[in-house]
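Pasting the structures here.
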Structure 1
Amino acid sequence: MTTGTEQHHEHDWQSREYVDYWIGRDVTRDDERREHLLRMAALLPYEPDAEIRVLDVGAGYGAVSQAVLDMFPNAHVVLHDFSAPMLEHARERLERYESRTSQVMADLADPAWTQAVGGPVDGVVSGIAIHNLREPELIARVYADVFTLVKPGGAFLNWELIQQGDTSRAANTRAALVMKQRSLFEETGVRPSLEELAAERERRRPSGGVGRRARRSRPTLMDHLGWLRAAGFDEAECFWRDGSNALIGGYRLSSEA
């Protein structure tokens, strides 16, 4: 999912060829992410039949938006992204929801992006996108921008990649391998060694992945929660975390509260 400034790093989000390659690799994880995306949508504080307007920041090819549209049949989702090829993929993916979606292309690094999006909105969602801004000050400013767009009584929900210590990362990796080993044994009666599973994991790892330095430069969970509170959200929470993945969010209480 693309936001703006990361085109200056290793990704070329304006290239249709690169975006096609990236989506072809990423879409294979859609099924395993689906439950988490639906849970994120369900955390929006509205009844399922509510007629709400939701903004998807860094919408990419539309996976998060689709979860919101499915969870709220009367919702309209505004898909924001900085990549024209990504938005074209989203348009194709969400063709059957066409009357309930609109698109905006804007760079989050430009403070005027909120004017392009328009507001207010009942909720804002984002999936594995905003961390691409890289600079903590910029991420904090975007959180503040988002707050200005959310109506009182609304929410901002963000599935993000966060910094994880070396020890906890190693423990999570080993735990995943142990669970994989257990699952294979139950299904086939064969128990491959953890070393074999680790080697297979490395073989399947896409080239050009995120390096250790980039992982260490990510903000921590506490950073994100602090920025949400500083932005003005009355309640900031982590709803789910698994290793370097976290579902965080902030609620803007109604003016009557």
Structure 2
Amino acid sequence: MDSTPVYARGKGKKGKKGGGGNETFEIIKTIVFALLIALVLRIFLFQPFTIPSASMEPNLYEGDYIVVSKWSYGYSKHSIPFSPPLFEGRIFGQSPKRGDIVVFKLPRDNKTDYIKRVIGLPGDKVQMINNVLHINGQPVKDVVVSEADLTNMYGMPLIQARETTPEGRSFTVQDFGPGNDLDDTVEFEVPAGHYFMMGDNRDNSQDSRMDASSGVGMVPAENLVGKAEIILFSWEPGASLWNPVSWFSKVRPSRFFNVLQ
């Protein structure tokens, strides 16, 4: 392929000016085309997110970079950057399943991205009793898998348990043991078209157990952004692109490409 610049084949100043203009136009066109492709992928297929807190430990850590599938639940205005009011509701979607890890827009401002696990479906009744999750009046099976020598980043002791939903789906959750504020709640009834979300780090999560004014409340289906699928990359808090030393000392390669359950 001839890679010689167009303007080099002309004569005099006129040829150079015209060729340079064509080359600049081609560069701009390529950039615009690439940006359009990236925008389409972001809206319809995948979107990356960074985990900013410990509310989904032990399954997602602060500093994890995840990929979210946008097609799993269809599309709403929140699928598009800046949530333009082009249409209401959701189109081309399926409903999330209990146990899915979901990114959604916080209902009280409709712009902050949150990530939690779907616990309650429309029509469900959800309650915490003595630190045990109940769905529709039945305790969710949980088996302690580890409570020895486990602490969080502040040195507080942790208990990890394996919960199994009524549908048979299992995942690990953790808490600080009995006696915490959200260990006992009222019974919540999930309205039609809404979902009840909880963090896997049960005693360190603002979620649907808290009123929408201070926590999350019930999440409308329209606010769903997508389903968390995989951890693409991970490094510990304190790592920085501008500090090359941290690329090696803070990186967590064991978390790369972990599929989320």
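Given -5000 as the derived value for helix-only ellipticity at 222 nm (-39500 (n - 2.57) for each DSSP H run of 4 or more, over all residues; to 500), which of the supplied structures 1, 2 does it correspond to? For helix-only ellipticity at 222 nm (-39500 (n - 2.57) for each DSSP H run of 4 or more, over all residues; to 500), the value -5000 is produced by structure 2. When distance in nm of label points 7 Å out along Cα→Cβ at positions 99 and 195 is calculated, the result is 1.5; to which of the structures 1, 2 does this value belong? Going through each structure in turn, the value belongs to 2. When semi-axes √(5λ) of the Cα gyration tensor in Å, for residues 91-234 alone is computed across structures 1, 2, the figure 37, 21, 15 traces back to 1. log10 I(q)/I(0) by the Debye sum over Cα atoms at q = 0.09, 0.15 Å⁻¹ was computed and gave -0.51, -1.12; which structure, 1, 2, did it come from? The structure behind it is 2. Could you figure out which one of 1, 2 the value 2, 13, 26, 26, 19, 10, 3, 0 for P(r) over Cα pairs in 5 Å bins from 0, in percent, for residues 51-154 alone was computed from? For P(r) over Cα pairs in 5 Å bins from 0, in percent, for residues 51-154 alone, the value 2, 13, 26, 26, 19, 10, 3, 0 is produced by structure 1. Here distance in nm of label points 7 Å out along Cα→Cβ at positions 123 and 203 was derived from just one of the structures 1, 2, and that gives 4.2; the source is 1.
A short reminder: the numbers here are calculations on the coordinates, not readings from a lab. Computed from a prediction, not measured in an experiment: that's the story for all the values here. Cβ atoms are built from the backbone, for glycine too; each structure is taken alone.
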